[in-house]
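Given below, in the form of structure tokens, are the structures.
Throughout, read-outs are computed from the coordinates displayed, never taken from laboratory work. None of these values were measured; they are calculated from a predicted model.
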Structure P
Amino acid sequence: MIIADLKSLTPYKALSRNMELAIDYLGEIDFETMEDGKYPVVGDDIYVVVSTYATREHGESKYEVHRNYIDIQCLISGEELIYCNEFCRMEADGDYNPPNDKQNLKDQTGEVAIHLKPGMAAVFYPNDAHKACCRLRNEPQKVRKLLVKVRL
């Protein structure tokens with residue numbers, strides 16, 4: 001897992017060619033003008049999903065991990081909490097879903113919270129258990145997020 005300012009992602013380009021292309025893409029686009037939807041960057045190897053939603057209570061979101069993709073989560077507007085935990089200590093909550101590259105997990109004590117704000121990026125590798133879209137305060141907040149999916 002990596003938590004960084006969007007402007008500080010350059011060193012992580014060295015991790016793989018796909019990460020290099022994804023980080024370059026993040027530096028070139030105008031987040032504010034993108035409509036909700038899915039945008040291919042390099043076929044199925046790198047694509048972006050832009051979505052607008054209301055944050056929800058901790059218990060309304062589920063932990064997840066991926067096998068084939070890295071998530072780079074960036075907020076366009078609003079704020080949210082993303083909870084993280086150690087995948088190796090967690091129990092599956094259903095079967096792995098290959099088309100969505102997602103395995104849900106049951107809550108487990110020991111989690112930590114990331115307060116994600118616009119201008120930040122949270123990078124989750126396979127086995128980085130994460131629970132996104134959680135509210136920061138008592139009331140839901142409208143959030144716009146850009147999610148980059150980067151094939152390993």
Structure Q
Amino acid sequence: MRLFVAILFSHSFFLSLQQKLDSTLRFAHDFHLTLKFLGEVADSQLEDIKERLGTIAFKPFSLHASHIGSFPHVVWVGFDECEELKQLQGEIEKALEDIFPREKRDFKAHVTLARSKEEIKVGFDVEKEEFKVDSFILYKSTLTPEGPVYEKLASFPLV
């Protein structure tokens with residue numbers, strides 16, 4: 001199984017931002033912020049992962065979307081700096097560190113809006129939007145020719 005841990009957003013805000021982009025892009029349909037990509041995981045590890053993630057105690061917090069940017073083939077929404085988000089991501093890394101190595105790159109909080117086969121450069125500010133974060137989710141990702149298909153395996157509430 002190909003797994004990752006993320007915050008799910010279901011909000012028309014992201015759809016409205018997609019309308020401001022080039023219509024030839026391949027638009028994302030599931031809006032999430034990846035906290036930790038686990039990669040290929042054996043079925044036998046699933047319960048241990050769920051148990052470890054279930055030990056994380058964290059209070060709900062808010063994120064503020066503020067700008068659109070891009071990696072070479074991805075257009076994304078970025079957020080204002082948020083210490084709580086960094087701490088939650090660090091707690092997830094810590095809970096899983098003896099199973100999965102820590103990410104070497106700096107954590108860059110973003111939600112993918114679209115992908116492109118061509119290299120793309122986009123960057124502009126958007127009207128700020130606030131999102132309440134009250135849970136994170138363990139997802140299974142299945143790659144298909146039409147794009148990835150995500151399945152929720154477990155949800156972990158922040159209290």
Structure R
Amino acid sequence: MEHELRKVGTSSIVSTLLTVQTSGRGFVDLSTDVAQFVKEANALEGQVTLFIRHTSASLTIQENADPTVLVDLTAALDRLAPEDFGWSHDTEGPDDMPAHVKTMLTATSLQIPVVKNRLMLGTWQAIYLIEHRLRAHRREIVLQFAGAVGPE
């Protein structure tokens with residue numbers, strides 16, 4: 001294992017709120033938005049954290065090459081938390097409680113290393129918001145970079 005020690009920039013924390021309009025159940029690729037945030041923050045080395053401020057939508061890192069992966073993942077989540085299960089909580093509709101379960105099974109936050117101004121995602125990885133509700137929603141994701149930043 002090779003290690004590299006570099007002293008770069010000054011240490012900072014940079015935060016923003018990303019608002020995403022979903023079109024209903026499915027995946028929304030956030031990779032470009034997060035990379036743009038890292039660039040605008042002058043992030044050199046550190047970590048970017050994403051946190052979704054909702055209980056019926058979530059975040060994941062998944063394959064970005066074959067769209068059928070996302071179709072199959074949606075089907076798998078639907079099998080794990082079906083609408084017709086007979087949930088007690090149905091105040092907001094039959095898709096609400098399954099959405100909460102799907103959020104619990106996935107993630108509400110992600111952390112991605114940043115090295116030399118770049119997200120260290122793998123070749124086939126993308127950052128996704130997963131909308132678990134059937135109708136469109138306005139979702140908020142907190143983005144925060146912590147680490148070395150370059151000059152303004």
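Hey, semi-axes √(5λ) of the Cα gyration tensor in Å, for residues 68-115 alone derived from one of P, Q, R reads 26, 15, 7; which structure? Display every interim value, and only then the final one.
Working: P: 21, 17, 9; Q: 24, 14, 8; R: 26, 15, 7.
It was calculated from structure R.
Given structures P, Q, R, which gives the highest value for relative contact order in percent (Cα under 8 Å, 6 or more apart)? Before the final figure, lay out each step's value.
Values: P: 37; Q: 33; R: 53.
Looking at the calculated values, the largest one is R.
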